[in-house]
Structure I
Amino acid sequence: MYLDRFKLTDKIAVVTGAARGIGLATAEALAEAGARVVLTDMNPDQLAAASETLSAKGHTVDSELLDVTDARAVERACDTILARHGRVDVLVNNAGIAISNHPAETMADAVWNKVIDVNLNGVFWCCRAFGRHMLERGAGSIVNVGSMSGFIVNRPQEQANYNASKAAVHHLTRSLAAEWGARGVRVNSVAPTYIDTEMNKYVYEDAEMYRHWVGGTPMNRLGRTDEVASVILFLASDAASLMTGSIVLADGGYVCW
């Protein structure tokens, strides 16, 4: 009974920013649980490579190019995916960026706007498009990828843009959960710590950064993409059927200190 609740057999799942990192791990986790996964990303080469990787492992996947900052493109992608698959049961809003080391007092408008556009606006455009469909069906699960940066102010890097965007994602999650809960659509968020990806490997060569990132984590390490994907799988599945509006920290204990 209980293990079956973690399964996503024959569910249709859409993952944004799925070409690498947390997004790719999430797509694999959902596929292993039985979902037919639609990978979306704005990088065609990386998207094709990710699709080939998962297909080679025997997973049923589809792909769709998508720039989440383009509201009209999101609507078109949603229509295309619905026409192709008939429905969407799970949406994972993973697409996001960080532009750090920009002090607030000198941060350019373009730097602020770019991060907000991807991390907040992109999440909302996707929630609105796919959420409308889920509401019509009276069923669906949305998982937004927030960050522990929505709870704390990171150091030593200065990134007011990123921190604000992720705090906004958390409250958007709660707002949508409150609006849509009685109509069968759950909306939750995962808030990861620093994750061991190619983009973050430089921390091992930066003593000050390592001291704050890893030394500041009770588990004394970076997180792995599969560890975040596992939380997303849980939130997406019926195992979390009583959860909506929850922001689940997967931070190795970072916010404890």
Structure II
Amino acid sequence: MAYNFEGKVALITGTASGIGLTAAACFAKNGAAVAAVDIAPSPAAVRAATDAGGVAASFICNIADEAQVRQLIGDVVLKFGKIDFAFNCAGIGPDGVRIPYTPLAETDAADWQKVVDINLTGTFLLLKYELAQMQKQGYGSIVNTGSTGGYRFPPGFHAYAPTKAGVVALTELASNENAGKGIRVNAVCPGPTYGTQLMDNSIASGDDVEETMKNIIPTGRLNAMEDVVEAVMWLSSDLARQTTGQSLFVDGGMHAKP
């Protein structure tokens, strides 16, 4: 579907790869200027947005650091004048490479904290400063990234499951507090998705992860990144003007499977 985002500004985190990178290109293709945010420069996102006919700039931010998030929002507004859309996509979780799959009783506290810092604290800090800016503007749309894993609580995902459940709670709280201020806040909750670092690392582990996932997804297939981004685009658009406080599952029915 085509959207008219001409004159709009989209702030997207986690743009170095995966869903965030794909989102940068899709928002730009539909006319939005893109603020591409990651912990390191995002030249691929800027290039993808430019190749799609749009305008983009790269911003560096550790979203778990409040001073950096505050600076980020100020820098984006200085560059583009406003923030119409925010897609808080950045997140981490167990993938068998960077962070191991472990039951709670065997989870290292440092691994737990890494996930909490990015997924939950990072989302809170982004919301805090995005909402403040959008309240000044009197409008805006935010999409946070939850997960089917925050609803089904898969074993071995230790901090990932509760942090993603927490993102949904933050989404509903922010929606309730800001619905009367012209600001909508929703969450997209993807299931297993090709092209994400978490999924690619899991598949590369060689433990038949891909086939196992296919067998527990009612549609029998994993997401393409575009499946998730299309949901984000719709939630951001005026077509969803009456939609706020919602968690939209994009998981082939995985969350509803008995």
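Only the coordinates and a few stated rules stand behind these numbers; no lab work does. Since the structure is predicted, the reported quantities are computational estimates derived from the model, not experimental observations. Cβ atoms are built from the backbone, for glycine too; each structure is taken alone.
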Among I, II, considering only mean count of other Cβ atoms within 10 Å over residues 19-26, which has the greatest calculated value?
II
Which of I, II leads on FRET efficiency 1/(1 + (r/R0)^6) of positions 59 and 219 (r between Cβ atoms, R0 = 35 Å, to 0.05), largest value
I
Give the label, chosen from I, II, of the structure having the highest value of distance in nm of label points 7 Å out along Cα→Cβ at positions 3 and 211.
I
